[in-house]
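Some structures are shown below for you to check.
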Structure I
């Protein structure tokens with residue numbers, strides 16, 4: 001006769017209270033709730049005999065504070081250290097949390113589970129059978145068969161969640177499609193070319209949820225009971241952060257590090273292409289932009305800049321780039337920087353590979369360096385420094401930083417579940433199941449620690465395709481991968497960018513116009529425009545995409561099949577795009593001030609409408625518009641030949657920039673959108689620092705901007721200024737000037753109450 005296995009009881013057997021929180025033990029496991037600064041609560045659940053308490057590589061090791069208020073009331077153990085009061089059921093161990101008014105904010109939806117398994121990894125001391133696979137990311141090595149060894153005991157963890165009706169969720173990284181609100185969705189969160197997984201989300205209900213882990217995970221809110229499921233953890237460890245959506249993001253940055261401030265030039269226009277092949281090409285592009293007065297701050301050198309056959313070599317091919325130092329000097333003389341693509345994988349012919357192979361610092365398959373090894377990180381940086389940084393290269397494009405792109409080796413697009421299973425297995429074999437999503441974090445750390453260690457006065461600027469918890473402190477900018485040129489793709493980009501930024505990563509960009517323009521044989525080469533620039537629909541798509549991208553945190557053009565310079569356009573299409581190139585540069589004082597504040601306080605630049613009004617039900621459903629800061633509402637046009645679009649204006653008074661119209665919010669509005677105008681609105685009470693037209697960030701930001709007031713409400717602005725590069729800003733080398741607008745008095749003042757001259761918005765401003 002079959003007998004049911006014993007199920008350990010979850011009822012509390014013992015409770016220990018302390019100045020920092022409480023520990024509740026049951027037959028099933030141990031639960032600990034600790035109080036942190038800013039009212040943050042940390043919840044740790046384990047089935048081990050003791051909590052791990054090992055330092056997290058992803059957090060900045062904030063310690064709990066002895067400020068807990070604890071009590072037992074029979075059925076519950078209660079812990080609070082700020083605005084949230086957590087309540088642990090003595091019967092089930094489940095947690096819910098209430099705010100100061102007694103309103104339910106957060107609730108677990110069922111018992112947490114931890115299923116033990118033996119964590120195994122490929123034995124690197126033994127040879128592995130591998131094969132080489134041709135992908136759009138180049139030739140990759142895939143392990144077919146290898147012996148494995150045990151390396152640590154792990155758990156599959158599930159955290160059931162109970163959401164309230166109307167509660168909206170944002171974050172968890174960058175999925176491939178929307179909507180931005182995660183409610184009702186199922187997400188398989190592993191790293192891939194066009195998706196980024198991040199274990200942090202925020203709720204309009206008044207909290208953020210950060211899970212300290214390094215593994216792939218699943219989010220499911222499909223109706224059968226919501227949960228987060230983690231493929232491999234040593235213990236379940238999460239942080240409950242109280243406050244508004246933006247406060248929760250700031251709490252995330254408090255725990256994992258404020259975003260590093262990029263150099264000022266990084267907020268100008270970055271011109272990229274698959275690919276520029278010679279030094280002369282790079283210089284000619286920069287020179288043409290300067291001659292035509294088109295704003296430009298960086299040209300980007302894509303893959304294969306190395307000697308032919310030496311994939312991943314961190315040095316330029318001297319046949320095509322005979323004097324790298326002369327190249328960078330020439331570009332710098334035009335106030336243009338150079339970004340170079342580097343990869344974590346190196347072919348066996350690459351000289352850089354030999355040093356790693358000799359040390360045994362390559363992952364199974366023999367091409368990708370072991371970024372989790374500090375010594376390997378130091379060697380990788382030394383090679384990048386010697387071959388590129390010492391030659392005057394200004395910035396890094398750390399491409400393919402997942403670094404496994406399982407989907408690219410399939411003849412047909414794998415389902416999300418198939419991709420998740422394959423990627424999770426591949427990463428677990430190589431670096432351990434508990435770190436399967438985190439390679440990009442350590443790769444970014446390589447470049448950050450290496451460049452900072454030189455004492456250089458260049459800020460780290462690292463454009464990279466994958467991200468993880470805490471990576472924002474390493475000077476990274478994320479982008480949405482190798483997307484295809486379609487109107488549908490443009491629409492999707494808005495929503496996925498909002499989720500990525502809500503995940504605590506403020507700097508995000510994309511390939512303007514889509515990476516793939518044509519439809520190719522591989523399933524992922526899926527553009528709609530065989531004739532490229534000869535097709536008027538593609539030209540209009542590019543213009544609309546360019547207008548939208550001018551308001552993103554980072555403004556960058558890139559792609560294959562056809563060249564991407566603005567000069568490929570002519571006539572009204574050229575003028576329509578150029579207008580927004582100029583608008584970007586005029587807005588740089590506003591954009592750079594947002595970035596400066598983020599470096600000081602945490603937060604984000606680009607956000608969903610619901611962040612500013614979480615009680616506005618209509619705002620929670622909008623994911624084809626976004627706020628840039630608090631004062632600019634950007635409404636991209638995402639349909640061919642559309643010359644108007646319906647926008648939702650949040651509550652309050654707004655100004656339509658290109659018409660000058662004053663419009664009351666809280667309702668839909670039909671905005672006119674001729675080809676040369678993107679609907680952009682400014683909140684009444686805004687004080688915008690706006691510059692004169694210029695073609696490089698240094699010129700713009702070296703001069704005081706004009707302050708433009710949009711009357712109709714009181715308001716304020718904070719103008720951040722510094723040396724534009726270098727790290728003196730970390731030592732107080734900046735100014736933050738706060739200006740207040742008194743609408744009734746028609747008066748703008750500084751912090752000392754002195755009157756400040758301003759321009760009053762009373763006419764259309766075009767793009768800006």
Structure II
């Protein structure tokens with residue numbers, strides 16, 4: 001069965017065996033008239049009995065009357081690990097560790113022998129020793145008798161604590177406010193006693209207080225609305241207590257009453273008090289003053305002066321908490337050496353912190369704490385809440401910082417040479433300065449993950465205080481080479497000027513620029529074979545093959561979702577270009593032209609061709625880039641913008657394209673195992689490729705290099721155009737099996 005009580009009430013709910021209620025300060029005496037909730041307190045349905053076993057009497061029993069409940073937990077705690085325990089139920093039931101299953105219950109034994117003798121706590125939740133825990137469904141209203149007997153021979157007196165906890169709706173607890181106090185001060189012992197959320201009236205509540213010397217004092221607690229109880233009938237039984245000695249007081253409370261169904265119920269709860277030597281008190285008198293340090297009629301500091309009445313001279317610290325009308329809080333603290341008698345401690349609030357709250361006064365003095373550093377450690381001397389408020393200051397009365405960010409930064413791309421790309425990213429940061437003069441600054445540009453892209457600097461003489469602008473120009477090439485889209489973050493502003501040196505970690509961010517809007521500079525190809533593999537549907541990976549030893553190396557990271565299909569190298573600049581097909585991921589672009597960095601494999605966006613699927617690329621000797629747009633035909637492509645132009649319409653599905661080295665206009669294309677040429681568009685070698693071919697490259701001697709689709713060994717074949725036959729093979733071991741394109745930088749190899 002579940003041990004979780006299913007009963008839920010609006011303000012009071014059970015968790016295992018606890019009921020939580022909100023206690024309002026208005027209901028407690030000697031606290032004031034605040035309606036602010038003090039917090040929540042767990043109410044327990046618990047009873048405790050302490051018995052002792054001796055060498056002459058090794059058995060005893062504890063009897064408890066239990067009211068309505070669903071679940072009962074009985075815990076027997078002792079330093080003896082061989083207690084024989086049985087529980088007599090209200091109807092003659094007998095429960096032992098061996099019979100718990102028949103009552104749908106459980107038994108657990110845990111704990112260990114204590115290493116030293118310890119005082120018994122008021123509640124035995126964490127008492128060292130052996131814990132015999134019985135948990136079972138309630139057997140009805142009535143008397144439960146717990147019998148226990150030591151099996152071994154006792155040589156000394158042994159304490160046995162029996163604690164019963166149920167999930168009864170009639171529950172209680174105890175609290176002392178304050179729980180720590182100075183000698184000579186008073187506290188209020190309060191016992192909430194509720195049935196669900198309803199107070200239980202007419203209960204007999206007795207508190208027994210024992211100090212460290214063993215002196216005992218009893219208090220009767222009442223819910224009658226007298227001097228020690230603020231409100232009659234609210235379920236809070238209270239009495240005032242004034243300790244007569246320093247140290248710890250243990251408080252045990254016995255409660256007897258009837259629940260709302262008329263059933264008798266008995267509860268025991270406990271807590272403790274700590275009484276310190278009298279030190280100092282807060283008188284409640286405070287003064288607030290705005291201080292102008294530079295005689296400009298603006299406030300630089302807000303000083304709250306707190307008056308104290310000190311009994312014991314020494315080192316103290318005061319904490320002052322301010323709160324705005326919107327609930328924002330700010331606290332400051334000051335240490336001071338106080339002499340006996342009336343004294344003052346001044347707490348300074350720097351005006352910058354108040355300005356950052358963004359709210360005008362008055363500010364409520366929400367809390368003042370006074371602590372004492374003595375031989376016994378830190379002692380809470382006194383505390384006051386809701387002491388008063390500051391004057392109604394306006395923000396314009398506060399001294400402005402010498403420098404502050406205001407408003408929103410702006411960013412604008414600057415195209416200097418008309419190439420359609422931003423050579424600079426100009427950022428303007430509005431600031432408010434107090435002093436005229438020459439200022440210098442640096443600002444960092446990062447991607448959204450905080451990775452640095454570039455840094456820019458600026459300086460200027462500002463003749464007029466007030467609003468000015470820090471302007472920097474970030475290098476567009478650095479942004480383009482990074483290859484990451486914005487928005488970009490503006491961070492780590494460092495500014496120097498008249499009387500200031502400031503560092504601002506977070507400044508703002510730019511609008512959403514694309515990396516392709518900025519220039520880039522890809523490294524050219526070196527003398528090696530460049531190839532492109534297509535993994536799965538659209539994951540593209542560049543790699544290289546050494547022309548001497550055929551060593552294969554991965555070139556950069558893979559590009560999932562890009563579906564790169566075409567690959568070609570410029571005959572003069574050795575720059576590498578690539579194009580995408582139409583199976584791209586949703587966030588990528590179909591028929592797009594890229595540049596590829598010959599050293600890192602990084603892709604740089606050039607622009608859209610305007611065609612859906614560009615499966616192949618090739619350069620002629622003049623540097624004109626040609627491509628085959630599947631379903632459209634032969635196109636030329638502007639390498640600056642990526643824009644394509646249809647030159648020869650055709651529906652033939654050419655997989656790769658290359659050009660004769662002897663002429664600028666004789667094209668060769670692979671279509672499955674056939675070799676085509678243009679012009680005119682015709683098959684010249686039907687079925688002569690050994691497998692479906694997707695990669696072609698023309699050698700200087702007009703022999704074709706080709707690679708087959710899904711060739712796990714990456715075999716490079718040489719093909720003679722006149723005989724339509726394979727004349728050489730080179731098998732290169734590689735993890736790639738779907739080669740989409742190959743390209744050789746002829747110019748780089750000639751100059752190699």
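Readers should treat all values here as calculations from the given coordinates under stated rules, not as data from a laboratory. Here the structure is a predicted model, which means the values were calculated and not measured.
Quick one: volume of the Cα convex hull per residue in Å³ came out at 294 when computed from one of I, II, so which one is it? Kindly include the intermediate steps, with their values, before the conclusion.
Values: I: 168; II: 294.
Structure II accounts for this read-out.
Where does the value 33.2, 108 come from, among I, II, when Rg and Dmax of the Cα atoms in Å, for residues 291-674 alone is the thing being computed? Can you show the working numbers first?
On the way: I: 21.8, 68; II: 33.2, 108.
So the calculation was done on II.
Who wins on relative contact order in percent (Cα under 8 Å, 6 or more apart) among I, II, i.e. which is largest? Spell out each step's value before the answer.
Numbers: I: 11; II: 6.
Checked I, II; max of relative contact order in percent (Cα under 8 Å, 6 or more apart) sits with I.
Quick check: -500 is what I get for helix-only ellipticity at 222 nm (-39500 (n - 2.57) for each DSSP H run of 4 or more, over all residues; to 500), calculated from one of I, II. Which structure matches?
On the way: I: -6500; II: -500.
Derived from the structure labelled II.
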